[in-house]
Structure 1
Amino acid sequence: MAGISDNRLATTVVGSYPQPSWLIDQQVLGSSVPRVRVRGAWSIPAQHLQEAQDDATLLAIGEMERAGIDIITDGEIRRESYSNRFATALDGFDDEHPATIRTRAGKTRTVPRVIGPVRWREPVEVDDVAFLRRHTERRTKITLPGPFTMAQQAANEVYDDVDELVMDLAAAVNREAHALQAAGADVIQLDEPWVRNDPEGARRIAVPAINRALEGLTVVTAVHLCFGYAALAGPKSAHRYEFLGELDDTIADQISLEAAQPQLDLGQLSELGSKMIMLGVIDLGDPDVETPERVAHRIRAALAHVPADRLLPAPDCGMKYLPRARAFAKLQALSAGAALVRAEL
């Protein structure tokens, strides 16, 4: 397994950080995670948008650094959601003429249509990695939507076999991941929250798709699972993942799990015996900021199931929907709590 940390219990973030209110209009963005582009949500005129996104990214980098986080991202500041910017940049996707589908929960969603063979066209996030790399000396991570999740977030009008679509998406992700590695990313993470929504489908194709997406990479790789953004999903009653141990068969180095808000049964960590575990110890659904002692307690509970050299404390999920002050304070608590436990080792 590729090494990631010079110290035990290195802290990290899952991906996103709150975007400033002057940059993006959350009301226009909507109350669900967008699958198609929502370019009208940006509050800055198009001719000044990149400069504004650069400035906001610098704010996110600086706050993660000041909070003491060891492995940081660019905050996904340039994205309307974790997945739509990459997915809709692929050949075969049409988000100019979207479809409306009904989710497993019975809700309607506007999604891009798959109207042709899915292929990687050109780099999407390389400039993001290069910008992050230029403005920090910390270890860096960049995230990509996973192939299984992207297939679930589109209206397939071409592929007779959905698994073929998943594998074509995996090949496209792999092309982008290699470009991100060349641009200097230290960690490349796939976001695959939808393996929880469809564990039967995940058992059929998710592991081969993840392995294809990560094929040939030499940097550290990760796969993120969660139960949904706390601000959108609300309280969570599931204490276990239906699809988890199978990920031990992937070539990913790390598996990222939401644990604090859903009060995950930490006994499940034993199912990932070969992996580094990025564990959520910050509850993003709790408006109160955890004390360092509370964070330390959660880390100690995890250490009963996984050794310190395989544990990376993190927030449960992306912090996009939190107020910035709360997100920063929670990251400070994460860093301080990890330091408390590290001093005990």
Structure 2
Amino acid sequence: MTFSQIINDLKKKKYHPVYFLHGKEAYFIDAIADYIEKNVLSDGEKSFNQTILYGKEIEFKQVVDTARRYPMMAPYQVVIIKEAQEMRTLKELATYVEQPAQTTILVICHKHKRFDSRTKLGKLLKKKAVVFEAKKLYDNQLPDWIHNYLQEKEFTIKPAATALIAEYLGTDLSKVVNELDKLAINLPKGTNITQQHIQSNIGISKDYNVFELQKALGQKQVTKVNRIVKYFGANPRKNPMVMMVGSLYNYFSKIYMLHFLRNSGDQDILKALKLGSSFFLREYKAAARNYSRPQTESVLSILKEYDLKSKGVDNNTMNNPDSELMKELVWRIMNV
């Protein structure tokens, strides 16, 4: 089952005896477990019928004994095992999963890694339980996820604002959700979220960020590039050079690919470049006119060189701090 299917079933009070939640993206696992913990039982029922266990502290016998109890004055009891990946005897739960108590909702949260489905327990879980693998989102999936998350909360968001959040916060969904919830609390429902809202509520500058630098380099706007680089130099913690170089490499890699896709339709190009919308495609096409294929190849080579320098390779950091390296880098890019 998918994350949405599980949450929708829970909202309809369609419960299953065993939920096995595993995988690398902790956010999805926590969201399902938290929903069950907060909503299946009433506050009065929770006192006698809800048990939270931690994998490092328990053995399988304790889990089985707890799960086989009958609920008290409630239709179900809820047993949640958090950090189940730390439970040494987890695989011994196979005997319980084979014949689970129908009045117990057992939730097993196995975070940060995928559970081996080839084990005896893994095979039984496939047959007897709701199994959900929480996978990390790819970078190109994050903008759509942000858009959908805000849409559920009755907001819309401009593509540039979505891209700004995705680039600066990365794919750690717990961190992303924390910032999106700030927006939802501080803005009226129905707001179309812009870069200005991002700056005011999350603190990411709408004018001095890697996207504005990319666009300025792509359009060869010397004054704007220098202004942004100067700001980055004054705020190195917010704009580490390693992150800047990585983002620029990704940007120019797409420009390079675009040179080979000139005869393709826009939809094919969007798919090949993994772009969320045609909003960004116009920018890439404009940049491709300013940087020929050989020039783009040279830029990528320069970025590889400065990636190493930013990590201390062939760079005397006393004489070449990140601010000076960035100035050198953008000058060389615009003069290929």
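Every number here is computed from the coordinates shown, using simple stated rules; none is lab data. In this text the structure is predicted, and so the values were computed from the model without any measurement. Cβ atoms are built from the backbone, for glycine too; each structure is taken alone.
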Query raised in the report: Out of 1, 2, which one gives 2.3 for distance in nm of label points 7 Å out along Cα→Cβ at positions 104 and 176 as computed from the coordinates?
Result: 1
Query raised in the report: Given that P(r) over Cα pairs in 10 Å bins from 0, in percent, for residues 40-199 alone, derived from a single structure, equals 9, 29, 22, 24, 15, 1, which label among 1, 2 identifies that structure?
Result: 2
Requested in this report: Determine which structure produced the value 15 for relative contact order in percent (Cα under 8 Å, 6 or more apart), calculated from the coordinates; the candidates are 1, 2.
Outcome: 2
Requested in this report: Could you tell me which structure in 1, 2 was used to calculate P(r) over Cα pairs in 20 Å bins from 0, in percent as 26, 43, 27, 4?
Outcome: 2
Query raised in the report: Where does the value 15.4, 43 come from, among 1, 2, when Rg and Dmax of the Cα atoms in Å, for residues 80-151 alone is the thing being computed?
Result: 2
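When helix-only ellipticity at 222 nm (-39500 (n - 2.57) for each DSSP H run of 4 or more, over all residues; to 500) is computed for each of 1, 2, which one produces -10500? Mind dumping the intermediate values first?
Numbers: 1: -10500; 2: -17000.
Derived from the structure labelled 1.
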